[in-house]
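A.B. asks: The structures come next, written out as structure tokens.
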Structure 1
Amino acid sequence: IVVDGGKGQLSVSRKRLMEMSLENLPIIGLAKRMEEIYKVDEDRSLSLPPKSEALKLLQRVRDEAHRFALSYHRKLRDADTIRSILDEIPGLGEKRKQLLVDHFGSFQEVVEATLEELYAVKGVPRAVAESIFRHFHRF
């Protein structure tokens with residue numbers, strides 16, 4: 001496991017792994033500022049040459065994990081936003097809200113959807129699709 005961070009993040013990650021009985025998994029931390037590599041139970045960090053392929057690989061893994069986490073949290077936030085605003089529309093329960101989230105992927109896409117696109121969402125009746133459209137296009 002590659003942790004995005006130094007000693008502190010590595011320590012917290014190790015504790016979480018121990019709580020899940022996964023303490024035998026190999027784990028390192030990659031601190032961003034100096035690109036230092038930390039191992040569990042070692043005080044000193046390891047530094048790889050700046051242009052080494054090993055360091056580049058670790059950086060790509062760390063950066064991709066960071067990008068994925070940000071994307072995931074944005075999606076969760078968008079889903080919560082969609083649900084709260086959609087609560088104002090009659091005929092929309094949790095199942096239909098989830099269908100809209102799954103179908104469109106972002107709040108902005110739901111807002112900008114045409115009536116025909118809303119009709120295409122399986123499980124959302126035409127009358128409810130029309131209510132959604134009117135809600136976002138009433139001006």
Structure 2
Amino acid sequence: MLGERVVYYDTDSVIFVTRPSDVEPPSGNALEEMTDELAGYSVDIYITNFVSGGPKFYSYIAVPLDGQEIECCKIKGIRIDLQTSERVNYDTMRKLVECQVGEFKVETTSIRRLKYHTVVTQPGEKIIRVTSAKRRTV
């Protein structure tokens with residue numbers, strides 16, 4: 001159905017080019033349905049820039065008709081909040097994919113289960129790097 005329109009895909013995500021005359025695949029929120037990442041915004045929104053460094057590692061800039069850019073970053077295992085968004089954003093991910101930067105670290109917190117089923121939240125560090133050289137997309 002999508003064929004050569006596909007820009008990026010992994011196990012449960014697909015980003016593709018669409019034009020007004022193209023048929024779009026059905027989307028929804030149920031299991032095995034594709035979720036429209038842009039559905040929460042206006043109808044007339046489109047992705048202008050996209051970069052991927054491997055599965056579950058991508059970022060894009062979308063622009064609605066009002067022209068105000070919306071930036072989205074997805075990295076498996078990293079929660080993008082105010083603190084991490086200063087280090088993990090479209091520009092830093094693009095630099096990683098284009099090999100301008102090798103890797104960088106971000107401060108995170110993780111929930112761990114200790115001995116005897118005690119649960120704690122621990123601070124930590126994660127290293128961000130391109131996970132698949134063959135799936136780099138700019």
Structure 3
Amino acid sequence: MAANNIVAEGLNAISMGQCSKKREIIVRSSKMLKKILDIMVEKRYIGSYEPVTEDKKQFVKIALKYDINGEKAIQEIVRHSKSSRRIYVKRKAIPRVKNGFATVIMSTSQGIMTGKKARELKIGGEVICHVF
């Protein structure tokens with residue numbers, strides 16, 4: 001299975017896990033997913049993650065995050081670029097989702113980063129998803 005499908009499965013599992021109030025989930029791992037999770041930990045959308053190996057297959061255990069009232073930290077995860085339809089933007093066309101309150105995650109020539117950082121570095125790339 002392609003790495004982008006693993007990313008889509010991981011993002012979907014996070015969304016479904018939070019809807020069902022799970023504390024942690026386990027999904028298949030890829031380098032791209034780990035870099036996306038690094039951004040999500042940095043922006044405090046998830047608690048943490050740790051790699052897990054089972055039968056020579058790589059998985060990642062993700063600790064989901066909730067506030068004091070039990071509300072989920074991630075209100076929505078929307079996948080923009082898919083394996084069937086890639087979305088590339090120039091540096092001036094990087095989207096500002098939810099009036100800049102959402103975090104846009106992009107794949108650029110300099111690695112996976114937020115849309116804000118890509119704007120600062122003045123580079124465009126593929127819009128993977130946004131998290132709010």
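A.B. asks: From which structure (1, 2, 3) was P(r) over Cα pairs in 10 Å bins from 0, in percent, for residues 72-119 alone calculated, if the value obtained is 22, 56, 21, 1?
C.D. replies: 3
A.B. asks: Hey, helix-only ellipticity at 222 nm (-39500 (n - 2.57) for each DSSP H run of 4 or more, over all residues; to 500) derived from one of 1, 2, 3 reads -18500; which structure?
C.D. replies: It was calculated from structure 1.
A.B. asks: Upon calculation of distance in nm of label points 7 Å out along Cα→Cβ at positions 48 and 96 from the atomic coordinates, which of the structures 1, 2, 3 produces 5.3?
C.D. replies: Checking each candidate, the match is 1.
A.B. asks: Kindly point out which one of 1, 2, 3 the value 22.7, 65 was derived from, the read-out being Rg and Dmax of the Cα atoms in Å. Before the final figure, lay out the partial values.
C.D. replies: Numbers: 1: 22.7, 65; 2: 17.2, 59; 3: 14.6, 45.
The read-out comes from structure 1.
Readers should treat all values here as calculations from the given coordinates under stated rules, not as data from a laboratory. Only a predicted model underlies this, so the values are computations on that prediction, with no experimental measurement involved. Cβ atoms are built from the backbone, for glycine too; each structure is taken alone.
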